[in-house]
Structure P
Amino acid sequence: MAWWCVQVAHTRVSRAVNLTFRNMLIDEYRALGQPNGCHVYRRVRADDSVSYFFAPAAGEALAAFVNFWEGYECSEPTNLAEMDVII
């Protein structure tokens, strides 16, 4: 199963978009009954863009978010311990 990444690019509205995206993810996770292994991590980059990394179970359970935000398949990040845990 693949990992997925969604990028929220730095723009004038990126803070609002980022907060909305994060809150919607958490709400959907709760609505799904908080499935096991459904982890999403966040990394804020130097240019204030934000990357969300979906573990395989999260990519499957939250596929609507990944698809809507044009997420792409990626390798498992090697620095998960340094990222914020969203779910």
Structure Q
Amino acid sequence: MSRPLMKCGHAAQGRIAGTDQPVCAICYGLTPGASEVDQAPPDLAGREARCSYHDEPRRPSSYDLAFFQHRPDQPTDIYYCGCYGWD
């Protein structure tokens, strides 16, 4: 896994300024666990992720998908496919 899963459920998107500590930029300051690495991340084998804005495209779940969020209580994880651009 190249990007760690944070305890908030998202894969890290960045680092805390001035440190090498990974962080979820989406949840930092809002959700507990955004700056804590999940030391026992789940195996994603057999899971699918869908774009957070629509049902397709579906991809195999991966911590490397953009803005990936593991949702163990849901049938699919989510990520951003780039459908609204990247700027």
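Say we calculate distance in nm of label points 7 Å out along Cα→Cβ at positions 28 and 68 for every structure; which of P, Q gives the highest result?
Answer by largest value of distance in nm of label points 7 Å out along Cα→Cβ at positions 28 and 68: Q.
Here relative contact order in percent (Cα under 8 Å, 6 or more apart) was calculated and came to 46; which of the structures P, Q was it taken from?
Label of the source structure: P.
Using semi-axes √(5λ) of the Cα gyration tensor in Å as the calculated read-out, with 19, 15, 12 as its value, let me know the right label among P, Q.
P
Ranked on distance in nm of label points 7 Å out along Cα→Cβ at positions 4 and 44, which label among P, Q comes first with the largest value?
Biggest value here belongs to P.
If distance in nm of label points 7 Å out along Cα→Cβ at positions 20 and 36 is calculated from each of P, Q, which structure is the one that comes out at 3.6?
This value belongs to structure P.
Can you spot which of P, Q the value -10000 was calculated from, given it is helix-only ellipticity at 222 nm (-39500 (n - 2.57) for each DSSP H run of 4 or more, over all residues; to 500)?
It must be structure P, since only it matches.
Read the figures in this text as sums done on the coordinates, not as results from a lab. Model, not experiment: these values are computed from the prediction. Cβ atoms are built from the backbone, for glycine too; each structure is taken alone.
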